[in-house]
Structure 1
Amino acid sequence: MFAVGLARKQEGLVDFELKKPEIKGPKDVLVRVLQAGIDGTDRDMIQRGQKDIGEGEDFIVLGHEAVGRVEEVGRGVRNVKPGDIVVPTVRRGCGQCASCLDKGSDMCSTGLYKERGIHKLHGYFTEYFVDEEQYLVVVPPGLEEVAVLAEPMSIAEKAMGQVRHIQARLPWGCFHPEHSFDRPGWGACKKALVIGAGPIGFFGAALLRLADMVTYFIEIVPETALKVRRMQEMEAQYIDGRGITPESLVKRMGNPDIVFEASGASELALGLLPVGARNGAFVFTGIPRGQSQVCMDGDLLLRQMVRLNQIIIGSINSNRRHFEAALQNMVEIDKRFDNVLHRVITHSFALKDYRDAFAPIPDSLKVIFQVDEGAQAI
């Protein structure tokens, strides 16, 4: 079967011919990959030559966003069956720490986890894979065509879940008890700022708007750009980040209760720390590479964080619970915002055309592989 990834003794992205995997354990499931998404991590691994190859292997198959169809199950499988459309999770826990033993590998304490398509384990830029059923989430009916977006959506779910968990220490923050952070309508009477309008920023904004929060977003592209238009279709309000200052931002939107950073632009993100509201929360999801020197008024920042009871959260990866929540909320997002998820996928390529897929594509939002070309409508 055809696969795409990085090889220990070759430079750049390469393709392989692999043997089709087989079920070996009672809980194993054989899945035919239908679609696989490309994201910044894949591009970064290729550009940096990050060959995080497993022990005893000569290559790693890339890709950690996928949707597939179950073809065969082991004798001990109980929760999926042949024909089910499923989304695989990414991280596999260390099996040692309390978080991983409690199915919370996204909060692994040892750092000894592995990740499909990223760290030591083969990913989903291929035709078939086998995994245990505990790592497969069944896709709700009607969501099959956009289920490949579940992984980036799960990242936003985990990040916003962390914010809500910590902010639940507040009674509600306004005069409406129904707006408490632990209630379905938690977003009302609050304002948010999203930094970045890529897939993670889009899904962060989607969750904020789904909760009825007034949401602004910063980008450094023209307002006519496709990613900006998609955010605006959810009634998020655009702010041009070119030349923005904390003072001009506050004048435009006031002080945000939540800042959701999804760009990896450290200077912008850190420079906006002083704009947060009282009891506000900042959540960082972007991972910049290299080094950046940022000049800040440290005394001002410390005074503000202490006097205004503010919090900063770093959030990465997700677990099965976040995937399940992502798929459920994706149904609601499409209902509320006129099937906007179906317009997030902007470009689709056959797996054999992987070099074209990884080439720069102007005005794109989400690029995917249509791995099973015979399943154009999943």
Structure 2
Amino acid sequence: MAFTQLLVRLPGNSRRIAALLALVLLVFCGLSDWWGQALQLSLPLLVGALVSGALVSWGVPRLRALKLGQVIRKEGPQSHQGKAGTPTMGGLLVVPAGLIVGSLVAPGDGRLLAVAAISLSYLAIGGIDDWRSLTRRTNKGLSPRGKLLLQGLTAAAFLAWAYWQQQLGSDLALPLGWVLPLGLLIWPLGLFVFLAESNATNLTDGLDGLAAGCGAVVFTGLGLQLMLRGHDGDPALAGFCAAMAGAWLGFLVQNRHPAKVFMGDTGSLAMGACLAAVALLSNSLWPLLVMGGVFLAESLSVILQVWVFKATKGADGQGRRLFRMAPLHHHFELGGASEQQVVVGLWACSLLLVLVGLVLVP
């Protein structure tokens, strides 16, 4: 059966669906805590959600008063034009909430502070991009080259710190006990992961609650697999991931359909950078690749759309399109599924990918 036909059967109340997602993630964390006999995941998840939810609820009227209204690109689906003016840059509220709660999981752990620092750096880059878009009243902020340069320099600084502190391994853990020795190739791979993940989460942030819900699921998945590793695990980073998952769940209170606030590049770039940093420090690149499959698919859909269009472009300047519209979520929208159905369907896909990733824990 077609994907869009499956989505039609999904329930329509966004509050119930968001609450159900939070309950599912809390159950997963609770089972992990029961197995490990410690409140390593469920407590940070709950505290992160409460702090984030309260801060975002307080901050949305302030963002509205500052007239930080989203500019909708004309090339997008016409149904999205009604979202113009919705407060954006919500990442300024949710990301610090998650980072503060996450850092308190293991106070003094330099790795958590480093993850918080790189996340805040990408938040600043996204903030500059959002601000320029708002002041110019267009959907274009920083130039793609300028944004990539800032992202790359910041990522290189993080990798240098991790290498200096002997926190950056040179072997890549794979399923079935396989290990891929990378040596110095971990540097370009790490740089690629930062750029790819942050821009993938940025592309995913196109529907109400989509990136926030998927982010909460993937952060929870990373935390779970770090606990399932036993002696090779990392409870501190696992708790940090749970706090970040909770923060994005709290954000859904205002970001679920119909969204009262958007995260903007401020939030989406920080989300991707945080995921990349945790994965690199914990040798979890393979789990991130699997569990973050929705982010990967969204990014690949844009790359393939551009490549096919350019490869088939004729004398009239027109080429074929592989998808109705990229990123992938717009393809499903234009296929007849409602925005909320697409969002819930991709949340479900993320949950399934997390389960696959847990089965394939290195």
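Summary table below
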{"read-out": "Computed -22500 for helix-only ellipticity at 222 nm (-39500 (n - 2.57) for each DSSP H run of 4 or more, over all residues; to 500) - originating structure among 1, 2", "value": "2"}
{"read-out": "With mean count of other Cβ atoms within 10 Å over residues 96-103 derived as 24.4, matching label from 1, 2", "value": "2"}
{"read-out": "Given 2.5 for distance in nm of label points 7 Å out along Cα→Cβ at positions 64 and 328, calculated: source structure among 1, 2", "value": "1"}
{"read-out": "Relative contact order in percent (Cα under 8 Å, 6 or more apart) - highest-scoring structure of 1, 2", "value": "2"}
{"read-out": "Given 0.50 for FRET efficiency 1/(1 + (r/R0)^6) of positions 112 and 192 (r between Cβ atoms, R0 = 35 Å, to 0.05), calculated: source structure among 1, 2", "value": "1"}
{"read-out": "Structure from which 1.15 was derived, Rg/Rh (Cα atoms, Kirkwood Rh), for residues 128-199 alone, options 1, 2", "value": "2"}
{"read-out": "Given 5, 23, 33, 25, 12, 3, 0 for P(r) over Cα pairs in 10 Å bins from 0, in percent, calculated: source structure among 1, 2", "value": "1"}
{"read-out": "Among 1, 2, structure where FRET efficiency 1/(1 + (r/R0)^6) of positions 120 and 240 (r between Cβ atoms, R0 = 30 Å, to 0.05) as derived comes to 0.15", "value": "1"}
{"read-out": "Comparison of 1, 2 by distance in nm of label points 7 Å out along Cα→Cβ at positions 24 and 288 - largest value held by", "value": "1"}
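A short reminder: the numbers here are calculations on the coordinates, not readings from a lab. A quick note: this is a predicted structure, and the numbers were derived from the prediction, not measured. Cβ atoms are built from the backbone, for glycine too; each structure is taken alone.
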